[in-house]
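Enquirer: Structures follow.
Every number in this text was worked out from the coordinates using simple rules, so none of it is lab data. Bear in mind the structure is a predicted one, so any value in this text is a computation, not a measurement. Cβ atoms are built from the backbone, for glycine too; each structure is taken alone.
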Structure 1
Amino acid sequence: MSAAMGDESPTDRDEVPRAIVDARVLSLRIRARRELGDSGESLLCSSREFLLRFLRARDFQEDEALRVLLNYHRWRREAPEVCSELTANSVQNVLHSGYLAVLNGRDVHGSRVLVYRIDRWDPERVSAHEAFRISLIASELLVHEVETQRCGVRIIFDLQGLTFAHLIQLGPSLIRKIAAIITNSFPIKVRAVHLLNAPAFFYTFLGAILPLLSHKIRSRILLHRSQDLRLLQSSVPLDVLPTELGGQVSTLDMLSAAWAHRVLHSERMLLALGPRHAEVCPCADDQGC
């Protein structure tokens, strides 16, 4: 399934009646303001579009959406090392390296597909925080897509070229923080995490970190122990996959360059995510910010 970005209205395919959507948006806005106000904070953005991201990410379960929304504010406050400057300039060392590619189409469930190539991350030049920051930038841009709010993302890690230097940079503490942000603090569903071309020593590392991860994220990790990509290809159509993964379109270098171009042309939006700015808020209705 493919979907052009920005080609649908925010509520034209929600499987919830419009009146219920309106009521839950209003309730979420009131509850979030109250909860954040009690801790001396304010809601980053109160627009319908912003709040709908959290409701869609939790299938309109209001309590769950509130939990993610509050966690989203918390990690932005407590993890300044990765979220204080979500700009293209802050990830220059990795943005043009080919480390991250976002595929043009979607998987069979409508999820966006992201491919990370570890051999394009030089741990001597790029810190783990910077490598993670480029993931947060991708998330902040993709969450503006309504279909991605509904269907989430599928992540592919090609671990070819992984070294002990990468693992030392990551460490259990940072991995736990990353997993917590991805699964409980951001309005995007992670549908699956594919691990390809893992070196032998990685299995020991994986065994050590799995207990640090939630059951939900552990259940979605798919470890490919050989070059057999049939499981991946059954979830992502060949006309979406790049040639390096047995697909029929483009190359990862071309897709990565296209994604870098999009990041560079989204600088104004990214700057608005900084600590001295409000969330980019499309206040198109009278209940906006």
Structure 2
Amino acid sequence: METVTLGLEWFLNPDHIPFYVADERGYYADEGLELEVWEPPEHYETLEMLAAGELDFAITEPIHLIPERAAGVPVQGIAEFLDTPGGIQYPTNRGWETPADLPDGVRLNYPGAPEPEGRRMVAAMIRHAGGDCSADDIEPVDRGFYHTDALIEDDADIAFLAFHNFEVVESRHRDFDTALWELDDYGLPDFSRLILTASDETLDTEPDRVEGFLRATRRGVETTRDEPETAIETFFERNPEVREDDPELLDAIAADTVERFTADFSQATEMYADLAEFAVDIGLADERVPVSAVADERFA
């Protein structure tokens, strides 16, 4: 057996169910592979580790891949496996219908605050909705990824980037009703997806291993879609610590998440093209990255 190390994009959670299903069912073993999962201590960017050969594959989001590639990190997307609505999380009891209704000085929780990029994205959505807003009109709040906590505890009015299968489910579980203004409804590329990535070197020298890894992973996604309850049970049996603090919440998140996996592994090239341009506009990248440099479509 050859060990392959998969770097996660965040802490272990139901977004990663198919990998454990594939491992439990022996799909990786069928390809001569033994899966090892690396969990970052924080929301750590794994792409430089991937490029350096410290990981074989890594999960990331397009909004991270584009700037890294623009900065010269030699990695590419090879498959999209999850597509979930994402956008601005807002309380439904404030009377706001669109982002244009947000007041001047609205308090925004986002990772990386007070850096301007998160505020620039939200300001662009406000302007698309008909409002008059710049990043300077938004007050940054730094509660990291604890979006729902920031809203419930009144540290922030809105939060970004939030996901339906996590923050919206979480807030409703906590009897605090929120909803999302989704990215593509308000002029932003729909980058709320998880993708698998590999280094240019791996793609050039070991395409057979890439294909084997993806075949096994695809089978894991297909099994998860076909047998969602069994897949969820497998994941939590393998990782009981994920569920121990709030079993009811994690069950709800998992039940929502399993419907959002996609097994065709195709990548949204039009989204990548739009995102590459948008990343330059908001200062995430110095130059526009061609789609061919970020998405290797041989394996879909």
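Enquirer: I have 24.8 for mean count of other Cβ atoms within 10 Å over residues 192-199, calculated from one of the structures 1, 2. Which structure is it?
Expert: Working: 1: 18.9; 2: 24.8.
Structure 2 accounts for this read-out.
Enquirer: State the single structure among 1, 2 that was used to calculate FRET efficiency 1/(1 + (r/R0)^6) of positions 80 and 128 (r between Cβ atoms, R0 = 25 Å, to 0.05), giving 0.95. Present the calculation step by step, with values, prior to reporting the outcome.
Expert: Details: 1: 0.95; 2: 0.55.
Considering all the candidates, the number was obtained from 1.
Enquirer: From 1, 2, which structure was mean count of other Cβ atoms within 10 Å over residues 48-55 = 23.0 calculated on? Could the numbers behind the result be given before it?
Expert: Details: 1: 23.0; 2: 17.2.
For mean count of other Cβ atoms within 10 Å over residues 48-55, the value 23.0 is produced by structure 1.
Enquirer: If helix-only ellipticity at 222 nm (-39500 (n - 2.57) for each DSSP H run of 4 or more, over all residues; to 500) comes out at -11000 when worked out from the coordinates, which of 1, 2 was used? Kindly include the intermediate steps, with their values, before the conclusion.
Expert: Values: 1: -14000; 2: -11000.
Corresponding structure: 2.
Enquirer: Quick check for you: by relative contact order in percent (Cα under 8 Å, 6 or more apart), which of 1, 2 is greatest?
Expert: For this comparison of relative contact order in percent (Cα under 8 Å, 6 or more apart), the top structure is 2.
Enquirer: Given structures 1, 2, which gives the highest value for distance in nm of label points 7 Å out along Cα→Cβ at positions 16 and 176?
Expert: Numbers: 1: 3.2; 2: 2.6.
The structure with the largest value is 1.
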